[in-house]
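Each structure below appears as structure tokens.
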Structure I
């Protein structure tokens with residue numbers, strides 16, 4: 001299973017990676033608290049996902065990138081996550097944070113923000129939950145004793161994110177360690193959670209930087 005970033009074109013997915021809707025669920029206060037799995041998409045062993053945000057067949061590519069002159073130049077760092085992340089040690093868990101990877105899913109804001117919770121005794125489980133729900137993997141909670149990450153168990157799959165609380169469509173949530181290959185043939189670090197831009201506006205391509213919220217991106221489905 002592999003995702004190939006094509007030059008100024010779509011993501012070419014091989015290996016029959018499962019594809020489904022994933023919706024950010026909120027509580028009565030509007031805080032992001034859960035993921036709600038939606039229906040799957042019909043696809044073959046190989047399929048192409050829109051990267052420019054302009055396809056009329058979203059989430060699949062229809063060639064619109066050529067019509068609009070999409071610039072898909074990749075600018076994201078290829079350094080390993082831990083080389084990009086800062087570290088915050090609390091009494092129960094450690095939190096690492098690579099801010100450039102933020103996809104604006106806002107699970108980190110619930111219950112007083114995860115950066116505050118990590119400092120408070122009795123909130124280790126809250127930190128693990130909020131960091132684990134972060135789709136981009138910006139946030140990772142770590143066991144203090146073994147220095148092992150608390151990672152959710154995710155099958156290899158791609159989620160097409162919807163964010164009704166913000167009335168926008170979010171990124172592609174790549175789960176379970178699917179390889180992402182750059183247009184030049186290099187590979188990004190294989191991780192359990194990453195988010196790929198699908199609105200075309202990210203300044204950290206191929207990864208999402210939350211631009212879908214700033215531009216009010218909707219996929220129209």
Structure II
């Protein structure tokens with residue numbers, strides 16, 4: 001049984017089991033208050049699932065891609081909770097969860113997953129379909145680009161059906177992790193997928209005082 005947390009778009013938390021599926025899920029589309037809500041959503045999810053922390057075998061963190069400020073909140077929360085619970089932290093690419101959910105809803109064949117990267121940019125990943133156990137097969141990305149690039153006829157994936165997502169389901173994230181765990185597939189690299197520099201940077205010299 002896994003606790004899954006994703007803050008790459010809004011904030012989503014779920015308790016997931018391989019056999020039972022999504023047991024409980026709590027989420028909000030608010031993209032500005034990740035730190036304020038993630039603790040409450042974790043508590044509410046565990047309460048709704050009626051499972052003790054000792055029943056969890058791991059904590060899944062959505063690694064993005066996503067904006068720097070929001071994404072790091074969920075990853076930090078997942079890592080700290082895993083440490084406190086004495087269970088492994090499992091990194092999963094958030095776009096893989098989006099693709100998984102879209103395929104589960106009935107889509108077949110190639111797919112481009114697109115999410116808002118802020119600053120008038122989008123993040124994208126391309127999938128060729130699913131494998132024998134239902135996991136999405138990512139063949140390109142995640143990458144970041146201006147929205148106009150994806151609309152150009154010359155873009156290499158221009159003919160692939162596109163899915164613009166506004167939020168990542170932690171339930172789908174957890175189900176991807178459960179399938180990867182059960183079938184011994186490698187997890188994502190334990191590194192946040194910011195894809196570009198953070199909005200706030202340190203200055204190169206001392207601050208001028210006028």
Structure III
């Protein structure tokens with residue numbers, strides 16, 4: 001099953017990846033060239049947080065988590081990291097998740113705006129969590145600006161303060177950030193958000209206008 005690498009990268013001050021002629025964009029493009037040549041790499045989606053443009057959200061879909069693990073063990077991974085390090089200021093966060101349902105992640109990334117929300121659990125989400133989130137997706141069909149939802153549980157145990165366990169990452173497509181924020185004020189949000197939050201102890205959320213590296 002395809003696995004998505006979810007990386008959050010703090011950029012150095014002035015690193016403008018949106019300016020194609022900038023040194024930062026050159027580093028990113030060269031890094032993507034390396035990734036596209038790797039066995040099992042399917043797709044690269046990237047963009048900075050609308051709330052904080054110094055944070056780069058990188059989503060790389062692989063045939064399986066093993067493909068990414070093999071790359072990290074390879075001789076080429078060190079030089080790859082060194083080149084990318086030229087625009088990084090801080091620690092990179094990387095986890096992996098298998099998003100469901102099939103095809104939903106592509107729709108979420110192709111939306112004008114994608115909400116990226118992470119739900120932190122002690123130990124792990126409930127056993128029926130993915131199925132329960134599917135009920136929320138059905139309930140929101142027809143909501144103004146809502147374009148669909150993909151959900152995945154991390155392979156890794158994640159620590160967030162005193163919370164330690166597998167997290168759930170949601171990628172939710174919207175027509176605009178404003179459409180999402182308006183939805184949060186509706187009765188439909190109040191009636192259904194428990195399906196997504198479940199027993200999570202903390203939630204982080206931001207918006208990204210994803211681009212695809214081709």
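Only the coordinates and a few stated rules stand behind these numbers; no lab work does. Note that the structure is predicted; figures quoted are calculated from it, not measured. Cβ atoms are built from the backbone, for glycine too; each structure is taken alone.
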TODO: Of the structures I, II, III, report the one carrying the highest value of distance in nm of label points 7 Å out along Cα→Cβ at positions 48 and 64.
DONE: III
- [ ] Using the calculated result 5, 19, 23, 23, 16, 7, 4, 2, 0 for P(r) over Cα pairs in 5 Å bins from 0, in percent, for residues 128-167 alone, pick out the matching structure from I, II, III.
- [x] I
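Assuming 3.5 is distance in nm of label points 7 Å out along Cα→Cβ at positions 88 and 160 as calculated from a single structure, say which of I, II, III it is. Walk me through the numbers before you get to the answer.
On the way: I: 3.5; II: 2.8; III: 2.2.
Working through the options, I get structure I.
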